[in-house]
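K.L.:
Next up: the structures, one after another.
Every read-out reported here was derived from the displayed coordinates using simple, explicitly stated rules and does not represent laboratory data. Predicted model, so just to flag it, every value in this text is computed and none were measured. Cβ atoms are built from the backbone, for glycine too; each structure is taken alone.
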Structure 1
Amino acid sequence: MRILIYGINFAPELTGIGKYTGEMAEWLASNGENVRVVTAPPYYPEWKIGEGYSSLKYKYENINEVAIWRSPVWIPRNKTGIYRILHLMSFAISSSYIMLKQIFWKPEVIIVIEPTLFCTPTCLFVAKLSGAKQWLHIQDFEIDAALGLGFLASGELYRIAKSIEKKIMKQFDRVSTISCKMMERLTDVVSIEKCVFFPNWVDTNVIYPISRCNFFRKEWGINDDTTVVLYSGNIGRKQGLENIVKVAAKLSNKPNILFVICGEGAYKDQFITLAHGMKNIRFLPLQTIDRFNMLLNTADIHLLPQSAAAEDLVMPSKLAGILSCGGIVITTATENSELANTVSKVGGFVTPPGDVDEIVQIIKDISTTPLKQAEIRIKAREFAKDNLEKETVLSAFYSKLQSCIK
């Protein structure tokens, strides 16, 4: 099959949408498919163009049998409101030239990744001229998420954007998304026959439990009896990370509890400022893939905060890795949300957004109950193997993709 993938984020980005789109493309190519990708240079989550790439130039490369065209993109210093919209638009405009050239290749299916919705008109136009099927994969409901997080104000502009979004979605042959709650939202707009459940995944052979991982403890100079509470991933507004600082402040009298924040993002500097002077919080950069499993296994407890404004509009992709290593999760999520339901299934802990005292108490309880820790870790690992295994998820998607083309 000639498969064209179109999205602003792609490998070698280590987290988020780029990681999954990159793995999907390489998996399809490894199964003998002819895969092309139109994307931007890597910039996320640091919001800084990766070494060897330019924000102003087009670039072609071939990685693991995937043909990749990189299009210019504007990276704003201010990550809010209109600047984010202009950032997304800059890629949609610059990449349209490369997309139009793909008409002569005659792709059989074009998969466009949301965000960004700005790319969908070009996708539909190219698909019409080349005779390709159109597939929209929604990682974030970006318009509603922008409203909830304060990037977009409610009013006439929001109503117009939602109306356009609905019209665009209905034109696709298939529309997929990553969680059950997001599927419910999707079926309010698109007929059920077009909807596909396509969750994010984890390679359970790469991310797995290590009984006692001391690699990072030795590197960081952390005692074996110290409880490590880890947050790893993007540092942005939809994570609601300010509560971690409040929790750490309430546990500052517990020298055997250390909070480790490992990641990059638009709000990292602001987060560091909030934690200034606190001795029980340590900040680290994102870790490379070869060190990632050891990082996850270093944690005694994983924090997975989410802003209430982002509830069921996005699904934290980092949860899959946490469960695959047998991690113990504390999440801030509203009752009956997708995130809350999933964490509850694996024996994790769910607290209402903003309830700092409850998180503090849970951390104290977990650190003193090793038997309960073992039970939760087994359940988390089993859930990942049964529901999130990379080969299983991508094989199911592959079958749907073949069916769509036929």
Structure 2
Amino acid sequence: MGWTHRDRILAALNHEEADRVPIDLGGAEFSTMTVPAYKNLQTYLGMNHEPKMLSIIHSVVHPDEEVLKRFDVDTRIVQPGGLDNSPHEKWLDENTYVDIFGVRWERTVGSEANHFLHQDGPFYDGKLSIDAIDAFEWPEGNNPGLSRGVAERVAEIKAMDEEYAIMLYLPGGIIHRGYAMRSFEKYLKDLYKNKEALQRLMTRLCDYWVDTAKQMIEAAGPENIDNVFFGEDLSTQEGCMFDPEGIYATYIKPHHRRMVETVKSYRRDMKVVFHCCGSAYSFIPHLIDIGVDGLNPVQVTAKNMEPERLKEEFGDKICFWGGINSQSVLPFGTPEEVRKETRRIISILGEGGGYVLNSVHNIQPEVPPENVVAMFEEGMRHRYAKAA
């Protein structure tokens, strides 16, 4: 059979082998490249187009078609537009931005990646209360600006000369946005000491996400979406941010279940990939339970995230998306070491299908462009045994 790009991605998500391992670059905000890394790659490849921003806050790019075709990438992204008449969003100066949830972000001036960090939010001060949450002027997930251009982007992808997997990227969630609005430390404390108020905050954030998802899926056409990509971190490099069987299962998981079920209410076979950095191991059974089909970025250097262990325990239940070591091998290895590591990860996570090739999170400025090329070219050369 002649494998299309879409076929490859769906095969991996269905735990089947295609002709080669599928490849993602830029299918979501956390599977792309930072601006400096992308510019270095452009120079190395002799390309000269102006980088398009996928996220200004995180200083990451929407890769150009020239780059995507150079690496035979199988995914194409669709993402929300901006809110019309946002009640909070504004730039205070070139380095300070207030987002749609009233969170103030400041640029890390002097950092090569030049991304932003949240510094203040509407619930930073004092004890979080239900009254304060309800009094806040919330953005609406059915704001028409969010879906503007979505149908046109889907049509653009479908009109391309090859068939690609359409990735609907829905940013945010109840943890990332919650601690940006409340502060990381206070959010975690509230999980234990102020659960009722924090549940109200989570519910309002989940409402926004669900309404956005509905509007986006309907604008794109449910029949056109192959995969919805979302998520938020539940872990650190060394372990869990909170108890998986207690706090997560009781207070957070029901919201994530609602989000996944919203997607699958349109089509049961619409796939969902969940992003969680760090030691996601203890949360994987929960993600499988709520219907998640894939895990990104598969941080293989984190505790309990050895690829052999993941494949043995969960390989028939969840697809692994990422996995190429971005902490040591990609930035500091030689191109041949990158090729060797890429082959190793494919041989483990890709056995029998169930793996999509990408780096562990976004490619950072210190990664040499020749190593980016080595990783993707090794994926392009890969052939499953039955296709060889």
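K.L.:
Comparing distance in nm of label points 7 Å out along Cα→Cβ at positions 122 and 346 across 1, 2, which is largest?
P.N.:
Looking at the calculated values, the largest one is 2.
K.L.:
Taking Rg/Rh (Cα atoms, Kirkwood Rh), for residues 242-353 alone for each of 1, 2, which is largest?
P.N.:
Greatest value across 1, 2: structure 2.
K.L.:
Name the one structure among 1, 2 that P(r) over Cα pairs in 5 Å bins from 0, in percent, for residues 34-113 alone of 3, 12, 19, 20, 17, 13, 11, 5, 1 was derived from. Kindly include the intermediate steps, with their values, before the conclusion.
P.N.:
Details: 1: 3, 14, 24, 24, 18, 10, 5, 1; 2: 3, 12, 19, 20, 17, 13, 11, 5, 1.
Among 1, 2, the structure yielding 3, 12, 19, 20, 17, 13, 11, 5, 1 for P(r) over Cα pairs in 5 Å bins from 0, in percent, for residues 34-113 alone is 2.
K.L.:
Another one. If you work out mean projected area of the Cα convex hull in nm², for residues 130-273 alone for 1, 2, which one comes out largest? Show your work: numbers first, answer last.
P.N.:
Details: 1: 13.8; 2: 10.0.
When mean projected area of the Cα convex hull in nm², for residues 130-273 alone is calculated for 1, 2, structure 1 comes out on top.
K.L.:
The value 23 for relative contact order in percent (Cα under 8 Å, 6 or more apart) was derived from one model only; which of 1, 2 is it? Write down the numbers at each step before the final one.
P.N.:
Values: 1: 14; 2: 23.
Considering all the candidates, the number was obtained from 2.
K.L.:
Sticking with this structure for a sec: One of 1, 2 was used to compute FRET efficiency 1/(1 + (r/R0)^6) of positions 58 and 306 (r between Cβ atoms, R0 = 25 Å, to 0.05), and the answer was 0.35. Which one was it?
P.N.:
2
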